[in-house]
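Take a look at the structures below.
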Structure P
Amino acid sequence: MSSFLSRFKRNTTSAAKSDPIAEIAESTGRKYEEILADIDHAKDEFGVSKKDYINYEFYDVPESERKEKSVEIRRIRRANKVMANTGWDFEKASAELDRAKEEYGIKNKEYVKHELYNVPESDWTDIISAARDEETIRKIHKETQLDVTEIAQKLSEAKDVYSVTPEEFYKKRLWELTGSEISRKVRGSRQVKDRIDDIYEYLQGVSGKSRKEIRGNIRSLKEMEIYPLVVTEFYRYGFIYRDEEDQVKTLEMLKKLQELRDEIKTELDCGNIQAGKQKYEAGKALIAANLSDEAIKEHGELISEKIPGVDLGAIRDLAVDLESVSMLLRYTYNDFFDFHFAEKPFEERVTYLSGLEKKDALKILNPEEKRGILDDKFLSYQYLKKWYDRDAVIIETADDYESFAAFMREHKAGLKKPFAGMQGKGIEKVTYEDDETLARQFHEMLESDGKFILEELIISHPMMKEIYPHSINTVRINTLVHDGKVTPMMPFFRVGTGGNIVDNGAQGGIMATIDIETGEMISGAVAHNGLRYDRHPDTGTVFKGIKFPKWQELLDLTEELALKVAAEHGLYFVGWDMTYAEGDKWVVVEGNAESSMQLSQIGVETGMKDYFRSIVQPVLDQKLAEQEQ
């Protein structure tokens, strides 16, 4: 038990004073009015009452430690309450609060509020789960006036299908999102959380400090207002090994890198490539001198995985290069590998459109709250049914079995797409054998995927089958709408490999670049791992020179679709996945409100940043001006 805890057990009270505020002022040498103002500050900022301020000598706690101490005070008070209701001593009450938190994730406040000390341990999880659901539903209802039954249903689905906690559901306002939006948002935040947890675990292991102590160190460094340090940088730049003076110097170095990044962008935007390169090299030298051995090792493992046969002697230089590209040029790690930056000079690198620039543009062109019509697979199907040219059914619960069975009996096969799936994951062909098999398939899919959509199979045109027969190979065309006109741009072809039925790169698919004017493939294909192919690895079909039929019809069709979603849903940049189907016609596979603009660069190994900006920047400028009015 800390000295702070031992000093303030249940029976600790301040000695009776005629005016305790005056006593504090006298003992601290501060003015009476200052103490009163500090009491108000402690209550507003940290939830510490006047009584606790006095009893726990909060006036002696430095500002940087007050949040931590306020949490500790609340824990003591809750332990006191448990003692009063159980007869346990302080040590046992504290230990039970800690155990409930560590083993069950139950907060101290919840343990006391629901009197779990009087409840069998086997019931704890159910009680807290129900209470959290009820509290979340209550808060959302109070804020939105939505029907509580509707909120409960949405929360239940989010928990069952996407493993969302009530806290996540409320904080991220997930009741406003579609299924696929929830999946993307939750997945991203969990990846970040897992990464941060791994970093803290490592830092704790090498330093012997607690997570709370490390967070306190980072917080105190941020409060210097030199640089807005985050834990990933604390790890990558070895703050854990540095003394206080050296930590400050490293903060100043990071601030310099931040300034250099802004200066490099200004130079590049003005066309001063050599000036930008000089500043980049200066920043790279700073990174090389300060990047931790752990970060270099971690980057090196990624480099070895992404660049087969890489010279191990070059790993350190490549690791510094990877970090420099990220810190100074705002390219992602994926950009570094996808665009083969290890082989390209600075002058060529900066011609590429980055994933982050694409993401920034989409925030303006396709606001996230408007993307549901395309992100939700079934909403998208219903909205664009005329162009989908195929049947589909949505499966949400066991009550939908008859709809599922009727679809399968009529079509004999279908393509299942989970609502929570991304990058082609979970997509599979389902075939009808008999009703007994069908029932088993239905319940297995519902259990593993939750809600899913079942689509009628698209029958590919023979020319598509000749390239590769097992997947619905697609052409991705990006469309930009501006002032009622559509600009098609950056098209590429995606095709499956190795018997896979999907063409997504994450599932083994490969892609090649297409000329927007002619509809002809102008490159070989490249895989997700960077391997390049002049011919399809399974069928031997040569990619470069393949010309898609009825190309103008495809451009006309995507123009019609683009104008529709822009006018009716405010989505101005959409990536349309289209396939050439049986019957000599182009069919919509799906529309993507978060399209990959930069993939066309991979096939031809040519940067398209200037091309992209020349078309998109005027639209971005107009949208930003409209938002400011």
Structure Q
Amino acid sequence: MKPTLRQRLRYQFDNLMSRGTPAMIGMLFIMSLAIVSIAAIIISIFNFTQLNDPTPLPFGEAAWESLMRTLDPGTMGADTGNGFRIVMLFVTLGGIFIVSALIGVLNNAIQGQMERLRKGRSRVLESGHTLVLGWSSQIFTILNELMIANENQKKARIVVLAKRDKVEMEEEIWERVQRRGKTRIICRNGDPIDPNDLEIASPHTAKSIIVLPPENNNPDTEVIKTVLAITNNPHRHAEKYHIVTQIRFSKNIPVLNMVGEDDHVQAVLTRDLIARIVAQTSRQSGLSVVYTELMNFNGDEIYFHNEPALSGKTYGEALLMYEDSCVMGIRKNDGMILISPSMDTPIETDDDIFALSADDDTIRLANRGLIQINEALIRSSGKPSKPKPEKCLILGWNRSGPVIVREMDNYVPKGSLMTIAADSYGIDKQLESKGIRLKNQKLLVVEGETTDRNLLNSLGVKDYDHVIVLANSQLPPQEADAQTLVTLLHLRDIAEEDETPFSIVSEMLDLRNRELAEATQVDDFIVSEHLISLMMTQLSEDPDLYNIFMGLFDPEGTEIYLKPVGDYVATGKPVNFYTMVEAARRRGETAIGYRLVAESKNAGRSYGVYTNPKKSHEVTFTLEDKVIVIAES
């Protein structure tokens, strides 16, 4: 059936309306122009005039009079003359309709634009920004650290792209991220694995990209897909992308390397890293604080520095040549990283040192007059005592448990005992399925609730040297931390009755719960996601730090240790850190700080941990204090 004229006109009108606000505004403009023109033609042809001014109006003047009444209906109140009034009445009525429609169209357009802004779908036009893809509880640590890192920048931008409402993201960031300097945080809504959504955040102009894993049981898949969306984007640039992310399972590392083989992708293997930190810290109270001090921006950081004056010197000589910085190693001309190498390692012209310092411009050679070493206070290395078998108790179980058991077996002497108490079934079979064979420890598994005081009493907690409390990763963070706190309160009560107190190390999931846990007077806390977030932020700002961090956490290489001060220098007498560095140097170790046990419960003093102290400053140590050194494992 052939469409009628009315149907055709209606169809054309519908098509016009579907074109949006510009088309509707254009239509109203044409209607207004038509009304004004028709009125002007009628007035000029029929010579309609007002009674108080009988002069005929030309077309142009008549059009102007009509336009004024279209825009302002009140103008016709002073009109006279029947013909003139009738024409202007219709012009005014048409104007009322057009202006009302125009206001409605503009109002809808503004509301639509506000809604689009709320959804965060507009494209970011930034360059040199840090791009964060994804959303998890880690984002607040990352944003806070980036704020500190960029505090002195004139124009710094952080862009966040996640599958969340833009306004909700901004509100949470406003509540939990401290604003510093002129850094601006821009939030956008989109799926990081969708190449089209990814374009919203301008990844091709970002200086670095941080990919956060989702909080689910299989985060590695999402991370790999996100990296793939960046590296295989049809709009990608020729230069290598700098991408920092984290992977839970080691089997996924080769896949990620294949995806980013043409780019600079740095992945932190979270499960192994945290497990290694927990194992080390359980035997060295305060170690997690040392790691936190090394990796956060709120203090001293690791910087690379080329010093011509060091050419021809040895690494051991360089250790004593800086007052306000602690040299940690050498980066050779070919990029090889040497962490606390042999003291006679030569430093060549094109080599860089890397040091712990307040800023990159504070790595300055010391005045020779400040370098004073008190030989009388240095203690000889002596013969190390034979280690005794240890007893370790793990309360609770999570995905890091098997790696912790494996790592502990590498650190403890032969004949040691490992007891695991948790409400998980088949832990021993789980360890066996992962190929974990203990060489130095005997394993005992007990099923039960770790919050049950009767279970803790039956285990004989007092007889153990180290107790590790693991968070239940199957529960929401707050609920898991609540269980951990109950267990810690029982342990504190048991420890108060023990004449030879055992060390207690606890894993927390939410950094905000650490203040509550401090009431339990635990030796150390491992806030796993917090440490991973700190490392990722450092790598996003300086990718060259990757090999340093991986080297420090590699069980086969050099590691950080807290050793008794009395083995290095005399206690009870004032001693400067130059003397401490020299005492460690003679043992082939690099001293980077110390820990005062008297302040180990004081959060305001970093739990007694002092990294990169002023070397000329004198401190009187006790036998319980520790020196922080980088040494061979």
Structure R
Amino acid sequence: MKPHRKLSVIWRFLRGVTPLFLASLLCSMLNTLFTALTPQIIRAAVDSVIGTEPFGGLPAVLAGRLAGLPFREALLWSAGAVLTVSALAALCGFLSRTGTAMCSERFVKSIRDTLFGHIQRLPFAWHTGHQTGEIIQRCTSDVEVIRNFVTTQCLEAFRVFFLVAVSFALMFPMNAKISLVALLFLPVVVAYSLFFYRRMAQRFLDADEAEGELTTGVQENLTGVRVVRAFGREAFEVEKFDRQNGRFSELWIRLGKLMSIYWACGDLLCGFQILAVLLVGVSETVSGSITPGTLLAFLSYNAAMIWPVRSLGRVLSEMSKAGVSIDRVGEILDAEEETAPAFPQTPDWGGDIAFEHVTFGYSGEEPVLRDVSFTIPAGRTFAILGGTGSGKSTVAALLTRLYDLAPGAGRITVGGVDLRDIPREEVRRHIALVLQEPFLYSRTVEENIRAVRPAAGREEVRRAARAACVDEALAEMALGYDTVVGERGVTLSGGQKQRVAIARTLLAGAPVLLLDDSLSAVDTETDANIRSALLQQAAGTTLVLISHRVTTLMQADRILVLENGRVAEEGTHAQLIARDGPYRRVCDIQMNQDDRALLAEEGGEA
């Protein structure tokens, strides 16, 4: 990312706290000014109170007050002046740090809110192309690095520059020779810091990427703990983590070595600078060019200045980390959000849904659907049958606008309105989708069902659960609806998770219900009971059943068969079974005696 783009990213979030940032900066500068007065008071005390030099380097009011006072009183006044100036400096320091803390938290809150909101509006394709662990790492540790640099290190840099300016403004009038000696070392320290900054930037990037890989590995291991245990892959996972962790540690060790060289050489440079100032200062004092008090003031200014200047290296090293983090956060912010239709339309959700010559392929891949056309009648049960890779789930993804059709690749309409002209929020509010692998929150079963309608009453929740045939299973649990679901529903069986997800979808009351292989984990009898309950609970709802199992679909009003992304055949179960086509072949393979008996009970044809 170019420097001006990085600055624009920072300014986007900083402008909301600019007054607070400037107030903190002003207090920091006042703290520096008051601190800079202390060496002048000490200088006057040494040269004029203890010595015989006329008062100089102090404000006229204070100098006039001290002149002519007895030794003890003048010394007490000097001590009081030091305490007063120190108290004012402490007050300004307190205000600066308090303002910085407030500015820091508001700044980082703005980044987090914007990032999270932006991620929620990014296309589904973006999420499938990025690892969860990496996204989390960018939204946490990278944001913290940016916060630390902008609200801490940048303020420190401003304070250092102001300190240097004030120090030299006071030092040059006292003695230009010593001031030049002190000044000559500063460009060397800055140039040396810049040299290391360039070398550290790439190493910080490598370390950040390694941290993202490590975070992703841990996240995948924890969410896939069942698979790890089932296949006895603990040793493999430990070895993989050890390898990733070793690489991560090695990168930070390499970075630490470079930082150690930087700090060690910096200490040596600072030592040379202090030595040079001391030697020249002592020489000037011995020759009578400056007084002992002036030498003490010089040493105080130099000591107060050299270490903050030295800390510029830390600021520059943090800048390298911040630059990498800004790039990584900026990549998320630069990703295009889902676009809203230029002229949004509201369709009749009681109308037919039609696919008209739809061709669709995921980015960089061969088309999954090829010239597909069919109509889903409103208020009826429509079924889609197909094998793996036939395009069943792609139909569901297109219907819910997780993906959009490219121009000229056909169109999907609801009540005659192009789906792309309907806002996504409205589409997803009216077309409820239940996936084969549903996601459940780490909360109670009731909270999971009520997630789509938080205000729903318990009776409504139970009615939806009964329709999904999960009410009896919950009754057998000790806590019933208050049973806490483990992460991603790990404490429930696959069939129970699917049924809880179906109950949640039924509670939403959407006019179009889309079940994408979401009965695959239940037995045939439960499958039939759920479908029967769905037809009663969701009377008048357009029900779309997608499955590879014939018994799930054969009672539908209309059945569509997909093969290799094309429509192979379409009709009722009776019509399709009478043909010697793919539907009949699947029936012959899947149907057993129990299935035929169950079908006969339901009033279908065997």
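The numbers here are math on the coordinates, done by the rules we state, and not lab data. Everything quoted here is computed from the prediction, not taken from an experiment. Cβ atoms are built from the backbone, for glycine too; each structure is taken alone.
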## Note on the structure
Note: helix-only ellipticity at 222 nm (-39500 (n - 2.57) for each DSSP H run of 4 or more, over all residues; to 500) at -12000, derived from one of structures P, Q, R, originates from structure Q
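Which of P, Q, R yields 0.05 for FRET efficiency 1/(1 + (r/R0)^6) of positions 88 and 208 (r between Cβ atoms, R0 = 41 Å, to 0.05), as computed?
Values: P: 0.85; Q: 0.05; R: 0.45.
That value comes from structure Q.
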### Query
So P(r) over Cα pairs in 10 Å bins from 0, in percent, computed for just one structure, reads 3, 12, 19, 22, 19, 14, 8, 3, 1, 0; which one of P, Q, R is that?
P
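Out of P, Q, R, which structure matches 0.20 when FRET efficiency 1/(1 + (r/R0)^6) of positions 96 and 328 (r between Cβ atoms, R0 = 41 Å, to 0.05) is calculated?
Working: P: 0.20; Q: 0.00; R: 0.85.
It must be structure P, since only it matches.
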